[in-house]
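Dropping the structures in below, format is structure tokens.
Derivation of every value follows stated rules applied to the coordinates shown; laboratory data play no part. Given the structure is predicted, the values throughout are model-derived calculations rather than measurements. Cβ atoms are built from the backbone, for glycine too; each structure is taken alone.
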Structure 1
Amino acid sequence: MSVDPTASFPDFAYERPDLEANEAAFRAVLEKLESAGSINEAIAAVEQIDSIRAAVATAYNICYVRYSIDTRDEFYKEEKAWFDQHLPATEAWRMDYYRTLISSAHREALEAKFGRQLFNTAELSIKTFQPELIEDLQAENKGYSEYTELKGGAQIELEGTTYNLSSIIPLEQVADRAARKRASKAKWDWMGEHQERMEAIYGDLVKLRHSMAQKLGYENFVPLGYARMNRTDYGPEQVANFRKQVKQFIVPIAKDLAAKQAERIGVDRLRYYDNNFRFPDGNPTPVGEMGDTIAAARKLYDGLSEETGFFFRMLEDRKLMDLESKDGKATGGYCTYINDYGAPYIFSNFNRTSHDVDVLTHEFGHAFQVYSSRHQKPMEYNWPTYDAAEIHSMSMEFFAYPGVPDFFGDDAKKYLYGHLEGAIRFLPYGCAIDEFQHLVYENPHWTAADRNAAWKRLEAEYLPHIDYTDHPFLSQGTYWQSQLHLFGMPFYYIDYCLAQICAFQFWLKDEENHEKAWEDYIRLCRAGGSKGFLELVTLAGLENPFLDGVMEKIAAKVTERLGELS
């Protein structure tokens, strides 16, 4: 199917792929790669395989975006279910490709052409799949889709009005403590009403993933989870040391900041409905309506660089963003890439809180990166692994600071303080989610109550400043059930923490020398996924976030700046 590379997203053609025909074409090219008589023939085969895989990915991502925009749309709901059922079979193609690639007679020349990272990915990935796992992968997709649709369809009644999980958030941030308690309670009451279903979905996913790991010869899902995340240059030991440093250097800062927040807003202790209310006269709110936020972003990116100005206008012109919260829309925000159109897509749920700016600048960072590396070959290099990818997005939040006065007007200073404070306070939560996953997959026999008890213990270690005792659902240790990554992307969360330490470094570099910081950032974006995480960190001129001392040094600088802003 031919595509118009200048088309707008509503005009992107969707057609369910003929996987049987795709596989036949794929295997014909695979034979050419295996029997290639020259390096040029081998390179041509790799590029043809890329083209076939990209066509399937294009169809899936168009479907996924349209399904996310309205999870009640029967056509795309059915198409998404079809992909959930059939896409796992394409993993067999990919693994056969990787086996052929690493055993190629032209391997040395292929490495010289495409780089070592492709082969690192291939060698690690073939340890994650066997054909007998296809039904398990189908079931895994189905479980995540069920969780997504459950939350996307949330109807929360409050004082005669119906809200969803995104639109109720502004009510949780009002100055009237009783009012925000009613809103927050209503939201968490809804979660409590669906607790049994969410726990059952997650319990089934844990058992399923443990079973897959054992079929592949692993003791449990932890090493398989790391391999599926394509972590080629670090493992659980380095991550455990990172979490240890967060407990040592960041948790005390977060606890102190929470105490200052409680004093600032006039409460004795932060309850669950106080946590997101940061200032006594109200949280920073974007000026005007959604169109004003878009206009401020356009001005920001026009001023940041020629590349970003052009790119933001392209996103607008080609309708590559869906930002407004709507009923039936999947929760959260993401950026994906529609290969054949060379088009990133930004998905979000604006609700007129400061989070609108956070998520827009964050996802713009992802989109700008993948657009910058769209010409990278093979397609494995369009995106880096998630840990590196989050450097682009979280750093872009800091590069966006010059636009804060246009986004927030008189609330600009409050936003800068809140964003920086939120970034440092996120680290303990992110590490708690990661340690929780390690515990869960190391103990696959745990009941739902065991998992909740484990989360409650982790809250006491990482988040001692939050009090959930007056909500029957949250007091059990159930907050984790709202975190979609746990259900759909196991072990994808420490990535945000690693990237946050790198993003702080970009922020500090940017304040010292903007031109040099931006040059390093562009170089990182263009590299895509052509190198592993630690190699990309070095390429960007950043310090390794795992090394002792790096976090302590950054924490001190962030604390100093917060003191200046308070």
Structure 2
Amino acid sequence: MINSKKKISGGQAAVRALKREKTKHVFGLIGSATMEMFDALYHEKSIKFIGVRDERTGTHMADGYARASNKHGVIIAGQNGPGATNLVTGVAQAKAAFSPVVAIAGSYSTKDKMEDAFQGLDQQSLFAPITKKTWTVKNSKIVPKVIGDAFHLSMKPRRGPVCINLPRNILAEKNTYNINLNKPSFSSESNLKGNKERINKATKLLLKSKNPTIIVGAGIKYNSKYREVIKLAELLNVPIVTAAGHGDAIPFNHKLNAGQMGPRGNPVASRLVKEADIILAIGTRLGFNSTFYSYENINKKAKIIQIELEKKMIGKYFPVSIGIHADAATATVQLYKEIKKEKIKLDVKKWTDLYLKEREEFLNNRENENLGKNFPIQPKGLFKQLRKVLPKDSAITLDAGTLCLQATDALEYYDPPSLFTPLDFGLVGFSFACGLGVKVAKPKKTVVSLMGDGGFGMTISELSTAVEYGINTTTIVMNNQSWGAEKAYQKDFFGKRYLGADITSPSFDKVAELYGAKGFKVKKVSEINEAVRAAIKSNKPAVIDVDVDPKALYSFRRDSFQHRIKK
């Protein structure tokens, strides 16, 4: 307990509150509005400050840190007005990913009228729609309480970002505070059990199934509770598919793992969901990227058992036969125990054997596919080499865009959580910054970030941050000299009338060297492995500029343009 008889500033109290919450890293960009807070961070040696070049990318770092560590990610925008507005894209991204980001923004003095204040802006209204809650502190005495409340709420199911606006005068004002450093405001674990009656009903329904499939999502992934799911799947001899963007929820090398489902998944996993008679959805909303909210991607006749920690998500997108409001792993263990007690063996051998055969054929065909010559590099050729060369414990971050969407299920993940994507927000410019946050959270992991040339161009300035703080990730730029998704739509649906689709960039490998990072250029498939190995071993931030065939364009959302007439 810090019983401060000596008056301290609101900024000092805010930092002590961060310390109470066991904060180890803070990402931020300094500004005059929050100088008291940054000065307090200078003196607080238990918290490492990482200065970023842009508040948006800093928020992506906090997001990656939060997802990889299963704890909060903290970002401070030191300046009100433009510093706060720069947070918006990153906070909105965190909301779509249900990521517990705590955003702290400076704000104009409470003594000023907003319309007359320097860089004045209604930040409360700005952040309210994209956070679980936004606070604007009007009394310096409650700064520690508000920070505690924010940390608690961001971790409370379903997790998500919060924002605290701290006015200049509130941070400067001095008061006495009682802050218990041994009592954080949050718990990162939920052990909510499923209703016994519903568990029993789910058990009986599963045991009658002929073609059952388990779908696993973030509710299992971020807690790394995959062993509980595998144990249940092995008991039932049932295949597992993963929700889109969560292909790492189950280690790739388990034979019952079919990979990612849906329009952005693979055909084996997708067929299982389309033909299953019973679907056990564990810790997943059955959201947009997995289903497009369409029965074209999930069997309309299937009876769905959904286990979800956020009650309002049960049956939100598809009607369920049994909804179980519970922690995903906890309810999975309950199901396992009930099914084991029944001592009934499911009649699913034909269903599962067919799946195992299809999986083996799919993986063999993928490895043996003729991917053309050494040059130009096809996306599948790049992914094939990455499957060979990346260490099995790698964490991989991806952007949006068609090249990264193709990579999502083409790569292999062994150590959950190890795949970090923009998910339903579909954000370009996310991957590199997110990877820096993941590396800070997991310094022993190999972190590899894939991006297109457009997305990397948006965020390249964070190479300064990576070099300055020794955040040694490897970024692979898939350079096709275009905004690939949009160019594909212009090709397929707008008569090849290209406008704004082609882009030019400097040699990213040379730019990386100018920043003090390592740079590599790859023009042929045969050069990929050597470059990746050298980048990982360099013990520096590294950028590999890979020339990808600019003609390898693919329209992912063809359904969005079916009403167009191709000319």
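Can you say which of 1, 2 returns 61 when percent of Cα pairs over 22 Å apart, for residues 84-347 alone is computed? Computed on structure 2.
Here relative contact order in percent (Cα under 8 Å, 6 or more apart) was calculated and came to 19; which of the structures 1, 2 was it taken from? Of the options listed, only 1 reproduces it.
Structures 1, 2 were shown, and mean count of other Cβ atoms within 10 Å over residues 140-147 at 21.5 was computed from 2. In this comparison of 1, 2, the computed figure -11000 for helix-only ellipticity at 222 nm (-39500 (n - 2.57) for each DSSP H run of 4 or more, over all residues; to 500) is attributed to 2. Each of 1, 2 could give volume of the Cα convex hull per residue in Å³, but the derived value 156 comes from 2.
Source structure of the calculated read-out (Kirkwood radius over Cα pairs in Å, for residues 220-427 alone, 17.8) within 1, 2: 2.
Among candidates 1, 2, the computation of distance in nm of label points 7 Å out along Cα→Cβ at positions 228 and 412 that gave 4.5 used structure 1.
Comparison across structures 1, 2 (criterion: distance in nm of label points 7 Å out along Cα→Cβ at positions 260 and 292) gives the highest value for 1.
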